[in-house]
Structure I
Amino acid sequence: MLIFDGDYPMAFGALDLNRDLTRPLQEVRNPSDPPKMAAWNDGETMASLPEMRRGGVAAALVKIVGRIRQPNSPIWGYSSGDNAYAAARGHLAYYEILAQRGQARLLASSAALDAHIAAWETETDRADLPVGLVLGMEGADPILWPEQVHEWWTAGLRVVSLAHYGISVYAHGTGRPGGLLPPAAALLAEMDKAGMILDLTHTSDEAFWQALDLFGGPLLASHQNCRALVPGERQFSDAQLKAILARGAVVGASMDTWMLYDSGIDWGGDIPPRRDHFPRDAVTLADLADHIDHVCQLAGNTDQAAIGGDTDGQGGRDGAPLEIDTVADYRRLANILADRNYGDDAIAGVMYRNWQRFYSKSLPAA
């Protein structure tokens, strides 16, 4: 059984946390010369390219990130748009060099995606296979003016979300109520022209509905859970989920335990340490399956629910469900779904084929 991870901010781990993700995972977790600049614990890392191959993670939506600092923002950002753009281009360059070295394959078209998945499905020895990468941008701040979307498209970017935490150039995001900002309409129009996919994850409620009215292209939610099960505006309400499901979106269930712990969190301030609020065994893969079930019930099918790990972007192993030690353990979800009477085709859909089918339809043909 293959896995398609719907959200992996890989370049953040490589560049911002200074991890060599071409190494076996145990070497990433225990570097012989620990980097002095790393702000997060390397020992909690869940993914590296060899670990993805070992676990059958054939492909992922990987992220380019470059936030601009805003007043009272809940998390760090760059001091200018130029700095954010340059950092984002660095993330892009990281994915490009992985592809040049044969470590990864950039999946910018449906033809490339389908050929890549077919190769993974037929090859039994995956130790040297490139991992497939669809390029996405988490928060649109590195798009310095709306027409620059086309520059990013030419470079291979295929998915863009409007905001991340706090306020972006284009919209209010997690933790900050409010709608779209003045440049957003032009950005969404240029995204439509280019064929870009809109990721609605992290978009505030008001901005969500406004974006749906303005954008006519394909939609997804890369790492998003259900407000009906866990309170808080970081999750989508049933009305929001129904609206994007009706337009063909796939919803990736996030492995972030703050989005699975049933007491929820106030996203308006600093994100508190998890262990101050709940033990690691309080959240399991059964909780993740509940969100997948909920999306399937709202959709009336099993074709629009998938995995959206937020792999290592949510703090790594300590922020993942109890059964998850590495990204290879995402396959444990299949057994839980089988115990809930999901058939083989439905399980394969959730694990990888729903994302494959969505991107095959939404990416340019060649």
Structure II
Amino acid sequence: MNAVHGLILTPEGWLRGTLTHDAGRIVAVQGEPLGDEAWRGSDVPIVLPGFIDLHVHGGGGADTMQGGAAIDTIARTHARHGTTALLATTMTAPHGEIEAALRALAGTCATHSQGAARVLGVHLEGPYISPDKLGAQPAFAVTLSVSQIFALAALAPIRIVTLAPELPGALEATAALVASGIRVQIGHSGASYEQACAALRAGASGFTHLFNAMSGLHHRAPGAAGAALAHGRHAELIPDLLHVHPGAIRAALRAIPALYCVTDATAAAAMPNGEYRLGRHRVSKCSGGVRLPDGTLAGSTLTMDQALRNLVEGVGLGLREASLRVSTHAAMYLGLTDRGVLSVGACADMAVLDARLRLRQVIVEGQGIDVPDAV
């Protein structure tokens, strides 16, 4: 048996007490109930559910599309910043390169390395996107092929596919993918409001990096962003405070009940300024952002512990709600009932912080990971 003492965030609220775990699962949570602001100035560790990131391209100098040992480097890098589970996210690329990346990811998805975040599967971001809304994606968008997606899913577990719903055959593809258990998100799309709503009716359930690389909200042409705000229950959003203004984040939080945060992290995350790989692109990290040579934002340098701090300090959320947005809602979106919560029977995945919301320890499936003082 192992015990963690402190201020513990449970589904019912804060407890000051003890969480006990064994063999990677929580076996008891006991303590005195406290109010929502009890964490401020806490003299004991703050224990949150481990962070869950459903959109990760890289970190620690490694890129998902590299294959080989890259994903282990990525999973270890993000674990040191509180992420206990993630989806490895691919880039738009020639089919052979995507296929090679998924083959390399298959083994990592099937096992778990101590000291690393659990890789829950793959987020296929492209190539079935609009060539007019590439954002930082390389120019390899292709005609939508459901059979091709299923062939890729046979190589590694694809949990999410980002599609542009205005593509020919997109609605039929959405229905087929959803029926197979793959979640479809609207993204990298110039879809009209009506086209986005049709995709939601066909089974699409989320929006990829809300507001970015999608048709924006105008009062006479609401676009994909308007469809998300009007009808979405789930959407991902990058809270690095570069991709989305805090005011727009607050609007999205009011409109979308289970909005969750992602990093969209690149190889530059947790690395010094310099040049890094993003799929076939070379990108530059400078002033806290990652950009293509033309200045286009190209993913982020964000880590989930910083995302949490940004939500609290930059957007003004309470810590309990911020925790929902960096952990619980993402788990719910994937249908996971044993992650994103600190309750009996759940995975022993925890981020332990001080009152300044700086990480002090990470626990992944019961295994402790020490984090550097600088984190």
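For structures I, II, calculate distance in nm of label points 7 Å out along Cα→Cβ at positions 280 and 296 and state which one comes out highest. Working shown, then result.
Numbers: I: 2.8; II: 1.2.
Top value of distance in nm of label points 7 Å out along Cα→Cβ at positions 280 and 296 goes to structure I.
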key: Identity of the structure behind 0.40 (criterion: FRET efficiency 1/(1 + (r/R0)^6) of positions 96 and 328 (r between Cβ atoms, R0 = 35 Å, to 0.05), calculated), options I, II   = II
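Of the structures labelled I, II, one was used to calculate mean count of other Cβ atoms within 10 Å over residues 232-239, giving 18.6. Name it.
I
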ask   = Hey, helix-only ellipticity at 222 nm (-39500 (n - 2.57) for each DSSP H run of 4 or more, over all residues; to 500) derived from one of I, II reads -9500; which structure?
value = I
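Which of I, II yields 29, 21, 12 for semi-axes √(5λ) of the Cα gyration tensor in Å, for residues 32-167 alone, as computed? Mind dumping the intermediate values first?
Numbers: I: 29, 21, 12; II: 33, 18, 13.
That value comes from structure I.
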query = Comparing mean count of other Cβ atoms within 10 Å over residues 8-15 across I, II, which is largest?
reply = I
inquiry  = By the measure volume of the Cα convex hull per residue in Å³, for residues 56-271 alone, tell me the structure among I, II with the highest figure.
reply    = I
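Where a number appears in this text, it was derived from the coordinates with a stated rule and is not lab data. Owing to the predicted nature of the structure, the values given are computational and were not obtained by experimental measurement. Cβ atoms are built from the backbone, for glycine too; each structure is taken alone.
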